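The next part holds the structures, each set out as structure tokens.
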Structure P
Amino acid sequence: MPQAAFLPYLKQMGYLDGITMTICFVGSRKLSEQDDLGKSNWSYFVPNLKVYGFDADADACEEANMLAQSFPWQEEHFPLALSAEVGEKTLYVTKAPMCSSLYPPNEHFARRLKDLNSGVELWSLMGLDFTLQVETTTLDTFAQENNLGEIDFIKTDVQGADLDVLKGAARLLDAATLGVVAEVCYQPLYLGQPLFSDVDSYMRTIGFSLFTFGVATRGRGCSPLAPAKGLQQFLWGDALYLRDPLQPDYDPRFLSPEKLLKLACIAEVHGACDFCAELLEHLTLLHGENPRWNMTPAIREALCQFPKLAQDLDNLPIMQRLNSSEPSSPRFKA
């Protein structure tokens, strides 16, 4: 994850005290060090961090729960297959368990592709091992039955079934969710799966804006020639969606001070420091008469760490707007 500019000062100065961040990971198998939240920007919310993980692989959940016992935050993983509805579906378990899906792998397409650096053929990972029938539920149903409350952020990584999971979380998304990272496919790696355009259309319809998306590629296995970097066919990637409550006529529920602060933090967790700054300024201008929500000191300290900005800090437009809006900017935490 990118280095944070504002989060360290929000933490130091007490603005995050009493702010609980609740996140859901759907497809929560621990694959690498990148899955260690303690080494990520989410760690700024510890100890007020709640994590709920879901994976159809019971063994992966058991391993994750064993690791979580030593974490200084609340984390629990549930061996459940989440989808758009409660019912029963076929789980297609692949040779590499991380590629398993509720959609059948597209053998004809996958056999044509390989990693041109390592030489690993995609079908060696996606090839079908066996199938089994699994019960599915929705995130909305689970949250209601287990009194999870509001979910601030959701990440899905379920091999083509991400849109189904998001549709099954419609109530949670509408009620409070501020950000989503969804794995999206640009090509049909699984038969019948929704593609990026389908996910993007749904997320925009329910009030989210696309911020960034990643791209993973593979080349054609039959070719002795490899395209230049970035010119291989796009296959999949993570798409970041955030609410943008500064748009005209946006739902006023997301303009509360706590929602604005959480959204700013989620934006910076994912590297959107500019949007974070914009939201912190807006929060201060709307609610800064209460020192609890006056972000001017944190913004000032964050910008001062950059020598070129520190030289003429008070002439920066953002600081001029903040300084002219209030006679003083007391620290929330001395």
Structure Q
Amino acid sequence: MLKEQILQIQEQATDLRVIVIGDIMIDRYYHGVVTRISPEAPVPVLDWRKTVDRPGGASNVALNLKKLNCQVEMISVIGKDDYATIAKRQMNEIGIVTHFYQEEDRATTLKSRFLADHHQLLRLDQEDTHPISSEAESFILNSFSQAIKKGISTVILQDYNKGIFQEDLIHQIISLANLNQIPVCVDPKKDHFFDYKNVSLFKPNLKEAKAALQIPSHKKVNIQVIFDELLLKLNCKNLMITLASEGLIIGNELESKIVPTKERLVKDVSGAGDTVISVAAICTALNVSHAVMADLCNLAGGIVCESPGVSTITWEAIVKDLN
């Protein structure tokens, strides 16, 4: 039964036009081998073999949506540096329409990972996280307004605390979307967690939910209590909290349910949240039931966790895993 529903969603996804607004970044991987310790300090020496750049952050969400057959447009703010050129090229090469505002004083976010035999030795972050300019905010709103005129299925707000989302801009985007009856799906971060009120789908993970409610991460709390409190504070139509290896809880003011996931050989959880919000947004746009959405999100998130590094999902991989 689930397989037939997934195949139907796959077919309908080709008609969806999804806008992604959020913080983009480049995920860079330096691959090499370690055969010795440095004579300068007690650290390994990585003999470089290759460098791989991948779309990261909100770009990875856009990439997931494209792999899932959606028509995707992306709105973001980047710098005027070499990494900005790479970020634009990454999106254009895979057929994602971009609306990027470039700021002189902003560094395009680059996250560099140094790996030996797929084991991460170090991560280096190069980024600016100061709030974007008022001109950049106006550009985002205007780009979103123009996209609405062409007709869109849903919008994803992908927040990584890198400066794009401030309270006023968040409220204006949500108001504009709600006015035009466009579902808003949010993957939040801590700084503006409770600014995303009145959205169609709000999807934090458990760690983020606890932090927002000022619950110590080590403290065990009934998941339903956390769910109910967030639902009340956010006034969202639907709430999904991902629970890592425990699956997720999904629901609304009428009902909610914890949906477990199957055991996986987890290699890397990087990018799993991007995959889940992508799948959840598709389901939201198509009015898919909570039960099917939960199963599909568990499947998709689990699959990408079995691959090293940030990875994406396809319908073929989901159906294969289901079989």
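Upon calculation of Rg/Rh (Cα atoms, Kirkwood Rh), for residues 92-195 alone from the atomic coordinates, which of the structures P, Q produces 1.05? The read-out comes from structure P. Calculating mean count of other Cβ atoms within 10 Å over residues 4-11 for structures P, Q picks out P as the one with the greatest value. When FRET efficiency 1/(1 + (r/R0)^6) of positions 108 and 228 (r between Cβ atoms, R0 = 30 Å, to 0.05) is worked out for each of P, Q, structure P gives the greatest result. For which of P, Q does distance in nm of label points 7 Å out along Cα→Cβ at positions 100 and 236, calculated from the coordinates, equal 2.8? Label of the originating structure: Q. Which structure, out of P, Q, was helix-only ellipticity at 222 nm (-39500 (n - 2.57) for each DSSP H run of 4 or more, over all residues; to 500) derived from, given a value of -8500? Only structure P yields this read-out. Here Cα extents along the principal axes in Å has been calculated and equals 64, 47, 41, so which of P, Q was it run on? Source structure: Q.
Rule-based calculations on the coordinates, nothing more; no lab input. What you are looking at is a predicted structure, and each value in this text was computed from that prediction instead of being measured. Cβ atoms are built from the backbone, for glycine too; each structure is taken alone.
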